[in-house]
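No value in this document is a laboratory result; all are computed from the given coordinates. Note that the coordinates shown come from a computational prediction; the quantities given were computed from them, not determined experimentally. Cβ atoms are built from the backbone, for glycine too; each structure is taken alone.
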Structure I
Amino acid sequence: MDDLAVPDDPGQEQLEDIQSRFFTYISNNSEAIDKSLTLFFDQVESTIKSSLPHIPVPDYTHFLDEIACHIFRTSSHRDEPAYNELLGSVLKEKKPGAGGRGALDLVSGIHRITRGNYANATELLRKYQYYDPRIGFALAWCYLKMDETLPAAHPDLPEYSTDAGRSKLVESKVRTNGFPDTRPSEMVLHAREQLMELARKQPALVDHQVLNVDEEATLDAIFWRIYAQAREWFPYERWFVDIGLAKAEHDDDGEKFDLLLKEGTEQFPDDISFLRIAFSDALLKESFESAAKILQTMVRVMPDGVEPVYYGLKLALVTRNKQIFYRFRKLAIIRGFPAYLLLLLEYAFLVLQRNDSAAREKRDFFAMQYPGLTYIVRLLAYLEEDAFSGDPAREKRSREALIPIIDSFAMNVLKIRED
């Protein structure tokens, strides 16, 4: 499944130009290419070897995926399962090392879904069902769509290819007395099991750069429909909320993110992971009253933990509230915060309070006491030049840079992991 992942740098400008020219040729010569797929890929291979002999393997395999998927999209045979198999075998043969055909199978599987050929889509997507939640959700979607039309529409599934299998399929929808069965059918059970296993394995979202806009839209629409179904079936499985939040954040969909975060914090009020996210979100939106309420919940959930204490100090830094700062500083001493971290937080608070002389004095003392941390002292000294420059724009930039630096350092020292 490595072929579904794409390197951060997809290639040089020359590679993109070659790809563009091949795309144009494929669009204009689809039928001829279909008749000689192997010869065409030989030509692709020859062109790359002569033009870019030192191309990195990941870039080359992604390039081949793009070519194969464009061939598939333009082919008049794309609805034929045998064609996908042929194209996939040629692609796999041309890929270096252990490169596979996952990207082509994904594009082909999405195409099958849009055509209503859910049985064939399951065969293509099943191999990658736990690689990416969106693929896993798409497989569950196929099962549910097949359930709507069973038993006659999908006898081609392997498990229902025999008379006994088809009989089992019919029985899954109708009781022996002829009345509809209210129990989940075989296909619905497949969908439930698929989602349960995803929740157990908890795969992360994957970007599939080979997908076009329409394919992305199809996969995303299915994701949210299955998300709603998963929440109905498994209301106490928090991973579904986690992955929904990750998707909303990835899509920069603030409205949906807020809705899911509210859902998560209401249903899992004592879950520290959701409280972390909610606290960070409140700070980002400068909703300090909400942040303070969330902090109170954190203290209740983790009465002896260092994490709520640090978040209290962070809230004090952001709001520049002296009362909050010294209240949580006292708790930090009780919880055993390292002295150098407390000193650093005090320094940051003085900078944000615009106390020039006291901040410089604190930094000099820090440098003298902890020579092993000179790297951060140099960085702080650099920021000071802007923080106390008298230029409002420079001062604002410095303060905005200071908190993330201190925050990253403190989180690492205290071993606080944000999900």
Structure II
Amino acid sequence: MELPVLVKHFCLAAFIVIGGPLAAKEEWPQWRGPEGQGHAVEAKDLPERWSETENVVWKTKLPGRGHSSPILTDDQIWLTCAEEVLADEATAKERLKANTGGQPVSVMAEVSLWAVCLDRESGGIKHRVELLRVPDPQWVHKLNSYASPTPVLADGRLYCHFGAFGTVCLDTVSAQVVWRNQELHVMHENGPGSTPVLVDGKLVCHLDGSDRQFVVALDAGTGQVAWKTDRTGELRENPQMRKSYGTPLVVTRGGRKEIISQGADWVYGYDPESGKERWKVAYGDLGFSNVAKPVAGGGRLFLATGFGKTELVAYSLEGPGAPQEIWRQKKAIPRMPSPILVGPNVYVVNDSGVLSCFDAATGEAHYQERIGGNFASSPLYADGKLYLGSQEGVTLVLAPGPVYQKLGESTLDGAIMASPAAVGRALYVRTEHALYRLEKKP
């Protein structure tokens, strides 16, 4: 773990969930918003339609690749990006002899990991800060990036996590690195994907590799390990079925906070202060490489079990101890996009473009509609509408409710892999090449 250093700095043209730091109205401090559940409570008068020329306040080309969502504070927007150097064919072939998986991957000779700051009003790039430079990094899935985890913001500090490659704390005023930690190592197989959460001064991260699996809390002030807890659930022999890419969810049960944490085949409950495992529950069927983040509300927890036999499972959070299963759905459940809970219903869009609306209490399917496209980003609920962005660059705007109702459909250049953000009257959408600020024009 490394404490303050000089960085390269360039100036260029009330549910059950707590979910992390509470934010002011004009902030979007973490993945999926202030409560980490995909709700933009304060957003209003958002556009329902746009194009490359319609309702675009600005569009800024981004350096490198990344699937992290934008983080907003004051007059700033922060994202992470990766600048990649491909390995030559002979080197890649030699390194991939150690690959036990069958997924399409890319092999790099080097990757540089950056935090990029944009001006919220103009979209101009204010800072580019190189956080880490990694020679011969682990290979990465062709759908993934080295900058997929979304940063977390609190009290003028931006926490950027890149899985096994390291975690960096950045001061958002000076754009200087406060600390680095590069002491936590696992084999991701497909690259990093788990986004951290902040709870009570600790940055909680999942590191579920094919070789080892644990949850760790870093002291937000120093980057030192506050606690580290190994996964205890029995896993499959195949190392590819041991890995996971989940993001923690923080809830309050019985008056005390609890970290709900998905790994391969199991979901766990941890004490945020000590990291002690309070309970664990097996999914009941094969579930690994978990990407979707759970959601909770109304005394219930909803999670997708990941790859393998992908299912949506609802658990009761009432009472102490391990949650009890209420219902499960097995048809057209997402592997990557997270569920979203709006009112009495929970919505999921699966990777191949089937949108489902289920009664949150009973699991009854109100509808399952093929909307087309391929999806990796998670839905947003803002201004009374659902926003769903696809890998084809198409965003559907829907009215929530038990009957399917499309309000708008819009297309931007480039795939949408990152989940959107909404603050005030503005919607922020990251594509594979650019960040857009979208607003209704008078």
Seminar exercise, completed: Comparing I, II on Kirkwood radius over Cα pairs in Å, the highest sits with I
Seminar exercise, completed: One of I, II was used to calculate helix-only ellipticity at 222 nm (-39500 (n - 2.57) for each DSSP H run of 4 or more, over all residues; to 500), yielding -23000; that structure is I
For this session: Of the structures I, II, report the one carrying the highest value of mean count of other Cβ atoms within 10 Å over residues 189-196.
Result: II
Exercise. If you work out mean count of other Cβ atoms within 10 Å over residues 285-292 for I, II, which one comes out largest?
Worked result: II
Exercise. When you work out distance in nm of label points 7 Å out along Cα→Cβ at positions 133 and 269 for each of the structures I, II, which one comes out largest?
Worked result: II
Exercise. If you work out mean count of other Cβ atoms within 10 Å over residues 45-52 for I, II, which one comes out largest?
Worked result: II
